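Each reported figure results from applying straightforward, stated rules to the coordinates on display, with no laboratory input. This one's a predicted model, so the numbers in the text were calculated from it and none came from an experiment. Cβ atoms are built from the backbone, for glycine too; each structure is taken alone.
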Structure I
Amino acid sequence: MSPIARGNPGGVERAEFRRELAQQLRVDSIRSSSAAGSGHPTSSMSAAELMAVLLDGHLRMDVTRPDHPGNDHLIFSKGHASPLLYSCLKAAGAIDDAELMTFREFGSRMEGHPTPVLPWVDVATGSLGQGLPIGVGLGLTLSRLDELPGRVWVLCGDSEMAEGSIWEAFEHAAYYGLDNVVALIDVNRLGQTGETMHGWDLSAYSDRARAIGWHTVEVDGHDPDRVEEALTEAENTLGRPTAVVARTVKGKGVSEVENLTGKHGKPVADEQAAISELGGNRDLGVTVSAPESTARARTFEVPGGQLPVFETGSSVATRKAYGQALRALGSRRGDIVALDGEVSNSTHSEQFREGHPERYFEMYIAEQQMLATAVGMQVRGWRPFASTFAAFLTRAYDFIRMAAVSRADLCLMGSHAGVAIGEDGPSQMALEDLAALRAVHGSTVLYPCDANQTARLLEPMADLRGISYLRASRGASPVIYGPEEQFPVGGSKTVRDGDHVTLVGAGVTLHESLEAADRLAAEGIRARVIDLYSVKPVDSATLDAAARETAGLVTVEDHWPEGGLGDAVLASLAETGASTAVRKLAVSRMPGSGKPEELLEQAGIDAGAIATAARSLLR
């Protein structure tokens, strides 16, 4: 077939152009997957018309300026259909055919699932059920923060519609009236192992979406004219988001794979026969519509001011200090935004809401959507602080993991950590959070012990790359640091000198360690006490010196023994080559309800247990 020149014809010719463009997207999906020897061409082929019509007249994007503030955003929630995305980028002139054919090669930007190594890709997808929630976060950002006209188009697969996070996204998009969000649901009936839960029952999706508050359109996803009508209808729908529910066929156009099970995630067996059946290679180009050239994102003027100061010797909960400091930080920086999972009167992020209501977002009991929204907000240059009970962040852990793959910069705060929360019991006690967040690529983990330390850690946190996590405590703790103290990330504080034994704690256990040091001092034992407020990165130099200068280290943490502060210390000592005895105290049995002091004693992480461990080292 002879190539058609780059451009977007009109009338009848345009309908034919879109059909040909769809076929080219299929051919290129097959070619790239076959060259790689792996990939998902059949999942790409089902959505070809949806993407062809979107590219030709509806998507508004300057492909030469991926960071243009007026650009629309395109998210492939079904990230395994990456061959289709890359074929679209080729058709739009963003990449060339040579780069397309490096799909899945070592060092290529054409990764197996999309990531932001490509400047036209906002976030990494591939863990199903995340693209639409992040798209909703982007839509909320564009409408409520940026005040920009851009639209967010999200291609969803029908298999991922079984994910609960998808329906959190539907709820929030409807609640916030996001008419700039369009979900294109590719209902091709077949998942990885067989038929999806609802097959081709389009109403199973559209009825639920409509009941939640979305506008819905059901279409034949292989009819460009009907797809055109649906996308136009979506653009003209005000006050609510739109779901285009498209009936499609997996592997459309190639008899070897069309509508057949067992073909998912595999290249076609006969590449040339498949291309021939689709009408051969094409060299079509599409001119994507330009965004509004004068678009400028809104900025917030801020009055400035100082971080809060807490009196030394008073008792203040670090979660309360966090709320006050976050509000103050919002007065100093207009890019700070806050989100909470309906516990803002416990995390004290309500302080930020009271001071900066236009930059506060309630995500209700939907931690996955909270994290997804934070990821969407940082795409547009905002710095989100997302707060909830530390235990509930585990519900959104896959979103945190994928945020790191997205190279996202965001801040998390988890309050009510450890057995020290007391009577609420183990369902509320985060005892895994340090390990979980330490394991995230490029993360920073901070655990302050007093109010002034908490307040001074927030500003450097806001400048860090990657995922930053601050662990806060429920109960009030003594303020031991003055407001002039500095707490560099990666540092520690030696709060008590000693040359006999070293006690290493953070947060709640730092205060228990200080009390233990007092008890030991009465016996003539000089204990060094290190406040390891930066759990990752850790202060290896200070730990190495303690290993060399004292008889050993006692690490104490209100956390399970695996992966927390103690393991961070052991890993550091192993890396520096220090050789010393270490006693690791942590919560080793399932706690129940009780007063904090009772639970700390039961767990063996109170002052008495610390002093006993120190004595055993000296023996």
Structure II
Amino acid sequence: MERHEVWLKRTITVVAVTMSLFHLYVAYFGPPNAFTLRATHFGFALVLAYLSLPMFASRQGKAPSPLDWLFLVGSLAASAYPIVEQQYFNTRMAYVGPVSATDISFAILMIVVVLEGTRRAIGPILPITALIFLGYQVFFTNTHLIRLLEYQYMTTDALFGIPAQVSATYVVLFVIFGALAERLGIGKLFMDFALALTGSQAGGPAKVAVVTSGLFGSVSGSAVANVMTTGTFTIPLMKRIGYPPHFAGAVEAVASTGGQIMPPIMGAAAFVMAEFLGVSYLKVAAFALLPALLYYLAVFLAVHFEAKKQGLKGLPKADLPRVGEVLRERGHLFLPLFIIIGTLMVGFSAPFSALMGILSVVPVVLMRSTTRSEFTMAKLIDGLEAGAINSVIVAMACATAGIVIGVIAQTGLGLTFTSVVRAAAQDMLLPALLLTMVAGIVLGMGMPTTPAYIVQVALLVPALVRLGVAVEAAHMFVLYFAILSAITPPVAIAVYAACGISRSAVWDTSIAAVKLALTGYIIPFMFVFGPSLLLIGDWDKVAMSVVTSITGVTLLTGGLSGYLLKPANWPTRLLYIAAAFTLIKPGLTTDMIGAGLGALGLFLNWRWPAPDFVPRNRPMVDPGHVEAPQNAPIEPGDLLEASAHSGHPRNG
């Protein structure tokens, strides 16, 4: 490694570790005023972005160019101004107090460095979107340019608004927790636990991918991070027992994507939702619990049915860890998760709960000799560094999303868009939901989950609420489809990551992913028509919704895959699918019809199954010892580098 590369790496390490320690300090001692906290957070993120990501991908790993240094210095200046002049920022009256030339200069500078930092971190789509909104405000409304800049930079309603607050207080801490947990052995616990539970079953490695990605996703909250961490282990195992490469990649991508809706931690957008709804994060986790379990149930059943159709066996039990052994040796590593959940349940804030989880990781790892070797100071520093660097993408996305939100709020564009959606749907709920679904997927394809969700909250959620959708269900609906864009072609970023490991064609893998997750596309409609799936309402209705939704998901997955009790012919499959769609709408009549159709389908499936499916040219599996590849950890900057080279955003 050349001298300048060593210098650059050390500088990035120092800045990243300092950023993590700053946020841990804030979580323990309390935040400073809003401008100081959010400007400091963005300052760290911008510096890391300009140090880690040169303007052109060909210069990756090289010393920053003079232009990079110019942007970096500009970032420091624009972020420092609200901190140095915090009394001025806190006491001035927006739209009343004068705006100086210095204020305008720093406002322009901040917008420029944020947009360029976002472009480097997650690609050009989100910055272009922000520029379109800014252009609309400048050229098609009566907003004075000075008032636009004032609102964006000198208030806490736009660039320094709710997305910035969430990124600076919630997200960065949970990202640090995820990085430390992965570095210090908790990720290995998830993998061993999943192997012990499901590895020997039919299609075992695919089920391992589902369980492991669900567990790890609840900590990392990132589809791409999940694929890069667990996929290096599960995808080769799936290919080894006979799954085609494109199916193996699809299973990992779909399973990893669900992590953003899987409590207890979920993805960054969940914390934004808590702020928008004005409820605790624990409440949002409760809303997400049943839909997330249904999502993973659908994926688990899909891979099980595919394994039964293909005649795929699991891994030899002799080569797998045992559940009791895993829990005895490493089960105590679950404690940090239990600590986070426990502190949330007794009423502490999400940042404090994340802090308690972070502070517990090292003592828990050192608790027993079986895991003590996992801890070294180098791993601790590496975890703090990775946590800060991996939060850069979310910070940049939130800053730019704040610019968009500022335009929408200042111009009243949200009300106009709501009227357009209602007119296009002719005040009918189902067309409005379909329009919102398409908009969510399209927005999510071009930007990470968090800004895609934020934009939809401003533009689409009000229309759904006006059409009678419960506000919690409306927020969850748009969040779901922003997340599912990670596996929806043509811009399916989680699929791209999986294809890099499975060596499969992107389009084949994308189509397989959509088929696997097709039930997941239906689940949001289920909780819109039946909000009890979000644990809203009386418990008898919640219980009935759980039963009918599990039945519907099972029948739909069986109908789509062509297997339930036995291989199913097309009439039986159509009965299953019809029964499932009938069960989506709550009500005794529809439930009875769905139950009747499902029972008829089961009878036909048992009495007249389709001929057994015999795959052609399925590779032979060596029944001997399966040597699993090592689980390769994510190195600091890997996600940023991948984003810079691909030009596609990381969903997080």
Structure III
Amino acid sequence: MTSYLFKEDDPLLSISQKDVKKNVVIEIAWEVCNQVGGIHTVIRSKAPTSVSRWGHENYCMVGPYIAENTLAGFEVIADTGDDLISKAVREMRAKGYEVHYGHWLVPGRPKVVLFNPWNEGWKLSEIKKSIWESHKIPTGDKNPLLDQVLMLSEQVTAFLGFVAKVNNYNRNVIAHFHEWMVGLSIPELRRREIPIITVFTTHATILGRYLAMNDPNFYNRLIRGEYQWDYWADHYNIKPEVSIERAAAHGSHVFTTVSKVTANECQYLLGREVDEILPNGFNVNRFEAMHTLQNLHLQYKRKIHEFVMGHFFQSYSFDLENTLYFFTSGRYEYKNKGFDLTLEALSRLNYKMKQHGIDKTVVMFFITKRPYYSINPQVMQSRAVMGQVRKAVDKIQQEIGDKLFYNVTMGRGYNFPNVNDMIDEDMKLRLRRTVQSWRVNNLPPVVTHNLQDDQSDEILHFLRSSDMVNNAHDRVKIVYHPDFVSSINPLFGMEYDEFVRGCHLGVFPSYYEPWGYTPLECIASGVPAITSDYAGFGDYVASALNKRDYDGIHVIKRRHGNYSASADELADAMFKAVTMNSRERIDLRSATERSSKHFDWEELEKYYVKAYIRAMHVAKGDFKVV
């Protein structure tokens, strides 16, 4: 089994870095200039390191041209140069293809080549027929995403053919494909005998995600080889997608994934062992703020305070100085993301805090995306009235300040004036009425929006059945926010990374998580995080790093299969965070931020280089490699 261990004297690294930079690397992904999910974060954050290593002339990305998602982050290259990619773009345009060539406006400004999938719509039927006859891959009907995938793949394959033609074996061209959406080009390159060195990365097997969501015994059945891929692909109606993924895995010169956890899936569900593991990183410099770490935490914690006051204090209040903010976030997959385990552990934490007489409050945020009708009117009204209270208080503060300054400077003697006498009775009455109209007798809602599937929502079902409904006597409070956190969000008014910095702990004990960027985002911001040994990130931390190198990261043990024991461990980890004093939390934030250096792309991109060099060795058996 491939591991994370990286040896600098590996024979696969016998090519000097000088020679490596003579090669051309093309990364292809559906999420180039097109944010859909986690792969967008991978390729976007890696761009500066990739451009630095390979150079602007030798590195580019390829993806779909989706106008509504692309325009804001894309800048056209008006004058193409003499590099290999520019020449291929000109050749392709001369043959009548529509090619969008420019820079992606992200750090590193990588060159990108984008294709409108629908430009091949006129021959979609022909493409489907060819795919079936050549690769026995079914394509079905009435699947818009799959149709776009097929049409984009046809253009990507044609582009790489032009690249190979212009190159004429002068250099090694390495095409790195991310996920099944672009993987169909790999078997087509093989069929057409186009001399391109191919690397394929699956960030999560399609079938594995479906099985994990629906089978509580997924991991045990997986390693026993009990899943017949074609049967289950038919069962979940994903046969075309899985077939493309398998063809890409088997056709690539080097097959990779992001963690040992997912490597097991690949072996049993895709039928090929992984050659290399490519851990995901991020650009630490984007987050780094060593000297201001604590100040940023305090700044954004105050903004969270404002939300909490508006949400809870309408019904009852608690001491914000003795309040901790925990959160979890990610795609709504109740079991896969560990929402179920988190809720169970929170229930146990609530009981534990009461039993030990802990006079603190934990506010736990669930940040995920769910269909909803509108923001809860009570929540909006409370925020609006809070705004009126703030305006009234600010006005009183200004008037008192002016009067106090006048009295102190003009008065004789040292008698301090009565501040209460400086407030107009009309102003007092207005403030009193505003506050009284704000108060309500009902409990603060656990969910901020009116969900479309309120009665069947699993988070709400757990909260209601366990009576975790924000009772005044509970030490653990819940805020379920089924939408993104952003600066234009009317409830938070802050960006997600600012929200993260204002919290005290991130909780991500996933059951199925090929990698997991959310705990990475935490530690980069100096926020301690909890993950699990079922998450690729958690497995990497436990397998590849020494304990001293990951201060602030707690890896929950879930592989033993004892759900209750995992819930106890998670509750204990959260309880430990609750019982820390302020000094200990400050020290842990600093240590956590220092741990982030181990996940910088400057540190982890070496795994990509090794995979590319391995692919060069493998490709020698197929065609000339420089």
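Just a few scattered comments:
- Origin of the value -14000, where helix-only ellipticity at 222 nm (-39500 (n - 2.57) for each DSSP H run of 4 or more, over all residues; to 500) was derived from one of I, II, III: III
- Structure responsible for 2.9, with distance in nm of label points 7 Å out along Cα→Cβ at positions 405 and 421 calculated and labels I, II, III on offer: I
- Of the structures I, II, III, the one that 20.9 was derived from, the read-out being mean count of other Cβ atoms within 10 Å over residues 117-124: I
- Among I, II, III, structure where Cα extents along the principal axes in Å, for residues 197-492 alone as derived comes to 63, 47, 31: II
- Among I, II, III, structure where P(r) over Cα pairs in 10 Å bins from 0, in percent, for residues 357-468 alone as derived comes to 12, 30, 20, 14, 14, 9, 1: II
- When relative contact order in percent (Cα under 8 Å, 6 or more apart) is computed across structures I, II, III, the figure 20 traces back to II.
- Looking at Kirkwood radius over Cα pairs in Å, for residues 245-300 alone for structures I, II, III, the greatest value goes to I.
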